[in-house]
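Engineer: Structures given as structure tokens follow.
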Structure P
Amino acid sequence: MDLIDTHAHLASEQLFGETEALLHRSRLAGVSQIVSIGTEPEDSARNVALAAEHESIFATVGVHPTSVHEAGPDWLDRIRDLAQRPKVVALGEMGLDYYHPPRDGSEPAQWRAMQRGFFEKQLELAVECNLPVVIHQRESADDVLAIMRGLAGRIRAVFHCFVGSRDQAIELLELGFLLSFTGVVTYKSASALADCTTDLPLDRIMVETDSPYLAPVPHRGGRNEPGFVRHTAEFLAARRGLTVEEFASATSATARRFFAMKSMS
């Protein structure tokens with residue numbers, strides 16, 4: 001089987017240092033490639049190093065909205081430099097997060113304005129570098145959509161860990177963007193989300209773990225890892241009447257087009 005985990009945090013404290021073991025278990029699960037996601041400059045640099053060391057790992061570089069306070073004054077230059085490195089396939093994870101409180105003690109309005117500034121600068125950099133972007137949005141869908149509508153046709157984007165409504169999914173697809181689904185879709189509490197995915201075009205969706213977070217059933221509540229993306233793929237394939245191999249082949253082809261990644265075969 002040829003399955004890609006399009007969003008994992010291999011450089012996170014919870015996973016860093018276990019790469020060889022994680023890759024071994026991933027291969028046993030049928031996962032051939034992993035996109036490891038940057039959240040701030042130091043984390044992004046670790047991802048670039050992991051990609052250089054391991055054939056099956058690719059990297060993104062960027063600043064997560066909840067990490068803007070720790071990015072440093074030279075963050076944009078650092079991300080621009082990292083974006084030029086081999087096997088960097090996208091910018092991000094970037095976006096807006098109104099769920100988490102400010103980590104720097106600032107007022108919520110100031111915190112949101114800071115996030116927006118980082119988001120817009122990274123989008124400009126993506127256009128400059130001709131790279132796709134990985135979008136994070138949490139309790140900020142309206143503001144993120146307002147920004148992204150203005151970039152439709154100019155930038156390639158995937159909305160990672162999509163948990164929105166069917167109407168939101170259709171609008172994003174009509175704007176030319178992609179959606180990616182985590183283990184959340186396997187939860188009983190997410191039945192509406194699962195229903196939403198059933199007839200979305202296979203060439204417009206991807207699957208991910210968001211490791212070490214959001215482990216799918218049957219691992220819900222534990223630490224997530226890239227090999228567990230198979231459970232999400234099996235769940236979504238079954239809802240479409242497909243084999244997991246058919247589903248994996250289609251979504252991996254989508255991922256390779258989006259990230260401009262070559263197959264290992």
Structure Q
Amino acid sequence: MWDAAQYLRFGDERSRPFFDLLARVGAEQPDYVVDLGCGPGNLTAALARRWPEAAVAGVDSSAEMIEAAIGAGYPGVTFSRADVREWVPDRAPGVITCNAVLQWVPGHDDLLTRWADLLAAGGWLAFQLPGNFDSPSHMIVRELAESPRWRGLVGDAELNRQAGDPAHYVELLARDGYEIDAWETTYLHILRGDDPVVEWTKGTTLRPVLALLDEERAADFVAEYAKRVREAYPGGSFGTIFPFRRIFVVLRRRG
């Protein structure tokens with residue numbers, strides 16, 4: 001289960017890569033814009049503001065996220081619950097965005113090539129995903145999950161999230177009839193508050209583990225995780241520096 005409020009706790013930091021991605025999309029007047037893995041819908045609403053004449057749709061597999069998106073009452077957007085792996089548009093989209101979703105989808109290369117082929121002539125596919133799975137915030141989760149204390153309880157948690165390097169996606173998608181732009185950025189987020197890296201990961205990285213534990217055991221896991229995270233990300237008077245690498249890809253289908 002996803003907690004939309006927890007996810008949005010660092011809404012400014014989480015949304016910045018989306019707007020950096022969107023800045024490279026040159027679509028002028030698309031008829032149909034789709035946000036795959038729309039989460040709580042706040043960024044989907046930004047698509048409606050940019051292209052007010054377009055039909056804008058948000059799709060997410062999480063009932064909690066879709067409920068939050070619909071409840072927010074964003075104008076000009078429709079939301080529906082569906083698995084992005086099975087999504088089929090009712091017409092060719094002029095823009096497809098996918099923000100911080102594909103790391104949850106093993107084997108997403110095939111999905112990307114299919115989405116590119118679904119685009120209307122002149123259409124755009126833009127996606128970004130984390131590329132920090134070797135960072136302490138993630139490695140500590142895996143190490144704890146594999147430890148004797150926790151292996152029997154959370155050993156089945158899906159922690160094998162993945163992302164290719166920019167060059168990987170260029171090689172995958174640079175075909176005849178397509179133009180592609182790919183890059184990476186490491187943001188140095190300055191997080192404030194008590195145990196801010198733990199609070200960040202509660203909204204994403206820790207979700208598969210916490211979903212398998214009762215309340216008491218989840219608190220014990222978080223406490224053990226927090227102790228190690230504080231050592232990896234020491235706080236200062238200004239806050240805690242949290243490096244976060246992101247992978248960006250923008251593709252255009254030639255008209």
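What follows draws every value from the coordinates through simple rules; no lab data is involved. Computed from a predicted structure; not experimentally measured. Cβ atoms are built from the backbone, for glycine too; each structure is taken alone.
Engineer: I have 16.1 for mean count of other Cβ atoms within 10 Å over residues 142-149, calculated from one of the structures P, Q. Which structure is it? Before the final figure, lay out the partial values.
Structural biologist: On the way: P: 16.1; Q: 13.5.
The structure behind it is P.
Engineer: If mean count of other Cβ atoms within 10 Å over residues 126-133 is calculated from each of P, Q, which structure is the one that comes out at 17.8?
Structural biologist: Structure P accounts for this read-out.
Engineer: Among P, Q, considering only distance in nm of label points 7 Å out along Cα→Cβ at positions 38 and 166, which has the greatest calculated value? Don't skip to the answer; put the middle values down first.
Structural biologist: Values: P: 3.9; Q: 3.0.
Of structures P, Q, the maximum of distance in nm of label points 7 Å out along Cα→Cβ at positions 38 and 166 occurs in P.
Engineer: Which structure, out of P, Q, was helix-only ellipticity at 222 nm (-39500 (n - 2.57) for each DSSP H run of 4 or more, over all residues; to 500) derived from, given a value of -12500?
Structural biologist: Only structure P yields this read-out.
Engineer: May I pose another question? Given 7, 30, 35, 21, 7, 1 as the derived value for P(r) over Cα pairs in 10 Å bins from 0, in percent, which of the supplied structures P, Q does it correspond to?
Structural biologist: Details: P: 7, 33, 39, 19, 2, 0; Q: 7, 30, 35, 21, 7, 1.
Computing P(r) over Cα pairs in 10 Å bins from 0, in percent on every structure in P, Q gives 7, 30, 35, 21, 7, 1 only for Q.
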